[in-house]
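Values quoted throughout were computed directly from the atomic coordinates according to the rules given, and no laboratory measurement underlies them. The structure presented is a predicted model; accordingly, all values stated were derived computationally and were not measured.
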Structure P
Amino acid sequence: MASPADAGWLAQAMDEWDCSVRWALRGRTPSPSVVQGLLWSGVTAQRVVRTADGVPAALFQLVDVDLVNGLAQMALVVDPPRADDLTPLLADFVAKVFRDFPLRKIVATAPSDAPAVQQCLGSLGRLVARLAGHHRRTASEYVDVLVYECSSETTCRVA
């Protein structure tokens, strides 16, 4: 579970780590209130992953849950050098979410220039769409957004 104290490393991680679209604010300096908002607003479940020595390595979030349709979004902040180690932990998080909530599908969106997020998501779900030139990086640069889907019917397993 994240705490208000996690806002500090998250603000730094947003600039240095790979993030899903919810956390991908590169090029903009978020205020502390923006970081706090992303940490708690619309969040149903979350897990902060730390190394054995307590250093943050990732944040996994289940956000924007729609129980009527059985849908939710997943948001990630991933330390790129640790992506391989994080995949089984993300698989555990997703399995727990499907056990605890009546969801059919979890959708995650990742900028195409966030390979660590893609690596984690690609092993759990399937790529269902690419939105070309969808996410702004600079005044004249846009990157594609990749849409991943994990279904409760097809057990999410690490490939």
Structure Q
Amino acid sequence: MEEKPDLVRSIPQLIKPLVKGEADIVIAKRASLVTWPAFQRESETRANAAYREATGFDYDPMFGPVALTLAMLPFFRECRPERYGVSPYAAGYIQHFAPLEAFTVGYRIASVTVDCSYPEEQRREEETVLNDAMREKRLAQETELSAGYPIAVRALGLRRA
């Protein structure tokens, strides 16, 4: 919850497709990125575009939060994207890859748009004192994950959504 302290108010909305039996995994999607640091908005928009291009899903995996049913836990617990060639860095983002693994065997993924703001104090710090470190981190995320999505799609035999 580090950069998402107000996400908690969206939990009922996020789990609604699970409760209604409409999905097995729900990926949260930001209604707006306007409060996010500029460089993060840019890099995450590009990474999400790479995800969409590779998978056909118009989701926001760069946001991070997912909700899932108990039956989906093994996909997350046992997710090892490095086994199919995703870089070790990108493989650490199992919330990006476990839903794809579940989808390939017939489970349903949904996305729910939530209203969540980036904390102003954290944004200021990341755009000033931590600017170089955060830019390096965001560039690594974008580069490694964008390269990993098509690798995962090929390895899993995923048909575009």
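Where does the value 40, 35, 19 come from, among P, Q, when Cα extents along the principal axes in Å, for residues 50-137 alone is the thing being computed?
Going through each structure in turn, the value belongs to P.
Using the calculated result 21 for relative contact order in percent (Cα under 8 Å, 6 or more apart), pick out the matching structure from P, Q. Don't skip to the answer; put the middle values down first.
Values: P: 21; Q: 38.
Among P, Q, the structure yielding 21 for relative contact order in percent (Cα under 8 Å, 6 or more apart) is P.
Looking at Cα Rg over 2.2 N^0.38 Å, point out which structure of P, Q has the largest value.
Q
Suppose helix-only ellipticity at 222 nm (-39500 (n - 2.57) for each DSSP H run of 4 or more, over all residues; to 500) works out to -15500; of P, Q, which structure was it derived from?
Only structure Q yields this read-out.
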